[in-house]
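Multiple structures follow.
Computed from the coordinates by the stated procedures, all read-outs in this text should not be read as laboratory data. Values in this document were obtained by computation on a predicted structure and should not be read as measured data.
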Structure P
Amino acid sequence: MIIDSLVKLYTRDLKALIVEVAAYKDENNLWLTTTEVTNSAGNLCLHLVGNLNAFIGATLGDTGYVRQRDLEFSLKNVPRTVLIKQVEDTIVAVENTLLKLTETDLQKEYKRRVFEDTMTTEYFLIHLTMHLSYHLGQINYHRRLLDK
C-alpha cells in the first residue's frame, strides 16, 4: 500500500532534515542569508514543519495545529534544539496521521484553495514529499555554502 511508502519517505527525509540542522558547525549560520540565498536554513526548517503540520497533521489528522505561515519566514535565531524537537514532533504527527488513512481516504478530493484545481489526497501527499525533498536539498546547499 502506498501509505507504507509515504511513511518511509517522510520519515527518511525528516530525519535527514534533523541531520542537516545538527550538522551546522555554528548554530548562528542556520539563519544566514545573502543577496542570492534569501531563505535561511532555519526558516526553511520552520516552513517545512509548518507545512506538514498544517496540510497533513491538522487537515488530515485533526491535530489542532494552527499554522502561522508568516512566522515561518520571519522568526530568527530559534535554538537548534527547538528546531530539532519540532521536526521530531512533526515526524510523529505525520506518521500517526498517515497510518490512519485508508485507500478510500487517499482517493478523496483534497482542495487547498478556492479556485485551485482539485486533486486527490494521494496526489497531494506525493506533492508534499517532493516539496520536503526540494527544501531539504536547499538546506543542504545552504549549509555547504554558508557554514564555513
Structure Q
Amino acid sequence: MELVAALHDSGFGAWARGSAFAYPLANLLHLAGLVLLVGGIGLLDLRLAGAFRALPVAVLSRVLTPMALAGLVLMLPSGLVMFAADAKALAASGVFRWKLVLIAVGLANAVAFRLLWGRRLSSWDLAAPPAARAMALGSLATWVVVGALGRLIAYS
C-alpha cells in the first residue's frame, strides 16, 4: 500500500487528477483499447467456438490478434493514468482487484492457447478441438467480464 500511496501522492498522480485533459483522454484511450481487445479477440474466440465458419481461422487470427494486442498496448498506459488519479481508492476496491485477477487469467489463457494450439490453427477451418473451443469461450467470457468490472468500478 505504500507504493500505491506514493503513486497517488506523486506529481504524476496529481497531474492525472488535476489536468482537465489527462483523465478524460486516458478514459477514452482505455475504452478504445477495450474495443480493440474485445473486438479482435472476441471475434476470433467466436470463430473458434464455431461461429462464422466460412471465414478461415488462420487468416482471422493473423488479422485480429494484432488488433487485440494493440488494444492491450493502449490500455496499459491509459489504465496507469486512471489508476494514478485515484490509486488509494482503487487499491481498496474489490471490483478493481477482481478486474486485475481476471486480466491475469485472460492473459494466461491467451499465452496457454498460443503455446498449445498456435501452430494448428490452419487446420481448424471445419472445427476446433473441444478443448480449444472451451478455451476460446473462456477467453471471451473473461474479457467481457473484465470490461464490465472496469465500468462497475465507478459504482463501487
Structure R
Amino acid sequence: MPDVHSTSDNGLLADGRYVFPVRVYYEDTDSGGVVYYANYFKFAERARTEMMRSLGVESQKLMTDDGIALAVRHCEADFRKPARLDDLLTVSTRILGIGGASVDVEQIIASGETNLVTINIKLACMSMAGGPARMPDHLRETLERICDNSQQD
C-alpha cells in the first residue's frame, strides 16, 4: 500500500510526492486572463510550505528554535503552457536530493494531466544571523523520509 497522508490544507502526500491544489484567481492573471509568469513561483512556494507543514516542519519554528531559514539559492523554470483564470491546478513537489546545507526540489504545476510549468529549485539553509548553516539533524531526517533517492547521482 502506498505511503499516503492527508493534510489539513487539502494537500496530499503520497509516495514521496506532495500534491497541492491551487485555483487561479483574477489577481494571478494579466489583462488577458493568463497567469503572470511570476505567480507560478508563488504557487510553488505555497506548495513547498504546506508540504513542510504536513511533515511537521514550520518555517517560524525553524527560525526561532533552530536559527535557520530555507532560502532559494537557485531556480530554473520551464514554461510549457499557460494557466488561465479559474483553472484548478495542482503543484506536485518532490525532494530530489539533500546536501549538508541544501535541498534539491522539483515542482510540476499541472492542469489535469497537462504539465504547464516545471520548476527546479535548490534551497539553502541560512543562519538567521546571515550566511550558510548546516541543516539540523531533525530536518534532514524528516526530508530523507520522502526523498526520491533514485534521482541522486
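For the read-out percent of Cα pairs over 14 Å apart, for residues 29-92 alone, a value of 60 was computed from one structure; give its label from P, Q, R. The read-out comes from structure Q. Given a computed value of -27000 for helix-only ellipticity at 222 nm (-39500 (n - 2.57) for each DSSP H run of 4 or more, over all residues; to 500), which structure among P, Q, R does it belong to? This figure was derived from Q.
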